[in-house]
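**Student:** Some structures to go through are shown next.
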Structure 1
Amino acid sequence: MTIPSILGTLSTEEFLTEYWQKKPLLIRNAFPNFESPLTPDELAGLSLEEEVESRIVFEQGESGPWELQHGPFDESIFAQLPESCWSLLVQGADLWVPEVKALLPHFNFLPPWRVDDVMVSYAPVGGSVGPHFDYYDVFLLQGQGQRRWQVGHFCDQQSPLVAGTPLRILQAFEVVDEWVLHPGDMLYLPPGISHWGVAENDCLTYSIGFRSPSLTDMLDDLTTELMTQGNSCYYRDPSLTPHMATEAIDPAFIEQVQAMLRELAEDKTLLGDWFARYMTAPKYPELIDEADVDRRATIDGKRYLNGEQVDK
């Protein structure tokens, strides 16, 4: 079955060349006649479950601005929430709701193993999670109501953040573009672009996020994999001369370490096997038996499922 394009008038090639990880793109009516697979009450119900990762963000909480509370929540909390300026966010809704998971094939112009999850958020009027930026690509699909999205400049780890909150709220936010999204409209944001989405009324937003692990996390996992395989490589000196027997570290020592790392990086079989395992490892491994988890990839004719090679 042919899946309709969600890129509007753009071809896949144009999107990947001009926008992917480069600049934002607003797509009006990306999902024509879209009806939200979830209602606000159903989303709240998911946040009561122990297995489901959820949180509520208050713009003004009891402990100060941009307060964060983690689920699972008790049903009574929803009767105590203010009428405005808060957001409920539920991660991994695609694991629990088949109709949410059915959104993912529409993004088949991207590698499926790059998908992280579908987060669904509900907010009454004024609700948001503040001006911030992410390190990953995300498509923001409006499911119900209207949300005003403001987009700013690119940010990085040096961008000043508001102190006293666990959220990464930007101290300064300069608006470059601004749109109000209606059901079926979608906004693509590349990594690093600052943005701020505020509910115009009761609204649901579907965030289709793509994995972007940090290099430190990747190296940590690769090191663990090498240790598991017993694939240890020990340091050896370069050719020494008498003048190198000083406190000063000769450049030859650094070049030796570079050569050892380069040799590891050039082992494509080892790196390919590790990368396939790493990128298909489920976000919530403890839920494999309960949720519909099937992260798949192939490399060099080998198939991987949920972090494991499935054919030798």
Structure 2
Amino acid sequence: MKSDRLSPVGVFDSGVGGLSVLQHIRHILPHESLIYFADSAFAPYGDKSEADITERCLAVADFLQQKQIKALVVACNTATAAAIKTLREYYPDLIIIGMEPGLKPAALLSKEKIVGVMATQFTLQSEKFLHLKAHLTAETSVRFEEQACVGLVNQIEKGELRSVTTLKLVRQFVTPLLQSGADTLVLGCTHYPFVSSLIEQVIGEFQAERHASTQHIHLVDTGVAVALQLQRLLEQGGLSLQAIHRPPTLTAYTTSSKSSLRNAFSQLLKIPDSALQIFAITEMSPVVSHC
């Protein structure tokens, strides 16, 4: 379907984690209309097979294509690792931007040359991640310590950003990385920035208990880089809105509960219900025509 400069940008994630990317896009590209798709009924993607994730991503992309989007942001590290190549093959004329764990900026930041990577098990085992890690290790001599954060996405999806259970999980995942000597932590899932305050709390506890130096531990979130890349590609394609042609709209779709997504927009981004439209999608057809 034909899109133009006034067409919206589509952003999707397995759930609410992609809102951490959406907030950067809204800040950097304030004139753009946005459509957010939360596939919460299928979340988390991290424990699914590559084939299942790819099929789901194609179905979501097809749905958003029908809304005449001019660009697609895959605001999910797991979905990017599993399906970004296939998505680009199926939609060669569409601007498609994926997530990539911030290993390169983290390597540049780390003075100790030890970087901790928090991500889903799928991301850590993906060919894309393993290739990038091997390349950067050879190039920079940085050691990457990996931590699969099983269950953390579920807690964030439930809105439990500061609960005892969530703090316990964060402590369980962050402490081993700090014990390894990591001075930089990569938030390798778009959900994780929403518990950055808990991560910083655990860092403070670790340093206090061990009377360690209070050196700053860097947290690397690539959401800003994705928004800047979107801006660059829209401008390059002559599709960027540099001024208000009409008031931008914010529309959201979810495969789960409208009220849950509405609460996520309010709690995580401080966006009131009056500022967006939310629709529930009860069923999506697989994209069999491309297979």
Structure 3
Amino acid sequence: MIYDVVIIGGGPGGYTAALYCVRAGLSALLLEKLSPGGQMAVTSVIDNYPGFENGIDGFDLGQKMKACADRFGAKTLLAQVFSVDLKSDIKKIESSEGVFEAKTVVIATGASPRKLGLKEEDSLAGRGIAYCATCDGMFFKNKTVAVIGGGNSAVEDALYLSNICKKVYLIHRRNELRAASVYGSALEKAERIEIVWNAVVKKVLHENVVTGITVEDTVSGKLSDIACDGVFVAVGRIPNTELVKDVLKTDASGYIIADETTRTDIPGVFAVGDVRTKPLRQIVNACADGACASKFIEEYIRTGNI
């Protein structure tokens, strides 16, 4: 069977693309290596996705998105994709569940937060360690947090959190920020932000949840503890593009180059969600990508490009 579309990745962008495509009468196969929802599925409470006034568990939201697509005939397989042939008119996807052919392909493989590499990091995720200020900031309302990093994302997170938290430590390994100079005046006005220069995190202090961090001065080597209730890691993200990095055009950070149409440089191939170039990576605009992709997939197929 040749599918109208094969979607690689079962996050919100992938499942929205599947839903919209099958409702348009297209056959759709979605390949997800772990579970519906992707990275969203490991988030305990999602408070900023419209329609759930009391928030919703990320795993549950992923299951609901799958159920919506299932209802109209989308097919999901739990499979690891090994390779893709995207340049032919009929695309081929080799996976642990076999080889599949499609007229179009959607890359929805997402991006992963870059971690600090500390041994406590994974076990404390969701118990004080977070990677998204706009997702998890409200859990730390009127509390003290530390933001780790010195680039635009770290400063943006610190400024955002300063409107919610009583105190924000911005921990940076150098004596000047890598962030754009435009943030300078905003930081100066932010009374709740304290920048800790020349410091690297050596340890996360915790009981059942995070209670603080131990930092090392990169100049003197001195260790000191900073009490805090949460740690926001903002040292970058890694796009999951290993599968297509030598096939599709990517930007300097490795994200697939695709504009608001979600079309890539190869006809019939689309990129949605966190894996593509964009200014904001949230569930809601990943869903928007999926819906938008379906329009151009349908146009591509219906107008005889395949």
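FYI, it's all coordinate maths here, none of it is from the lab. None of the values given here were measured: they were computed from a predicted structure. Cβ atoms are built from the backbone, for glycine too; each structure is taken alone.
**Student:** Comparing distance in nm of label points 7 Å out along Cα→Cβ at positions 42 and 226 across structures 1, 2, 3, which is largest? Each step should come with its number before you reach the end.
**Tutor:** Working: 1: 4.7; 2: 1.6; 3: 2.4.
Max of distance in nm of label points 7 Å out along Cα→Cβ at positions 42 and 226: 1.
**Student:** Of the structures 1, 2, 3, report the one carrying the highest value of distance in nm of label points 7 Å out along Cα→Cβ at positions 26 and 258. Numbers along the way, then the final one.
**Tutor:** Working: 1: 4.7; 2: 1.9; 3: 1.1.
Once distance in nm of label points 7 Å out along Cα→Cβ at positions 26 and 258 is tallied for 1, 2, 3, the winner is 1.
**Student:** When Kirkwood radius over Cα pairs in Å is compared over structures 1, 2, 3, which one is greatest? Mind dumping the intermediate values first?
**Tutor:** On the way: 1: 22.1; 2: 19.5; 3: 20.5.
Result for Kirkwood radius over Cα pairs in Å over 1, 2, 3: largest is 1.
**Student:** When mean count of other Cβ atoms within 10 Å over residues 154-161 is calculated for each of the structures 1, 2, 3, which structure yields the highest value? Display every interim value, and only then the final one.
**Tutor:** Details: 1: 12.0; 2: 18.4; 3: 23.6.
Answer by largest value of mean count of other Cβ atoms within 10 Å over residues 154-161: 3.
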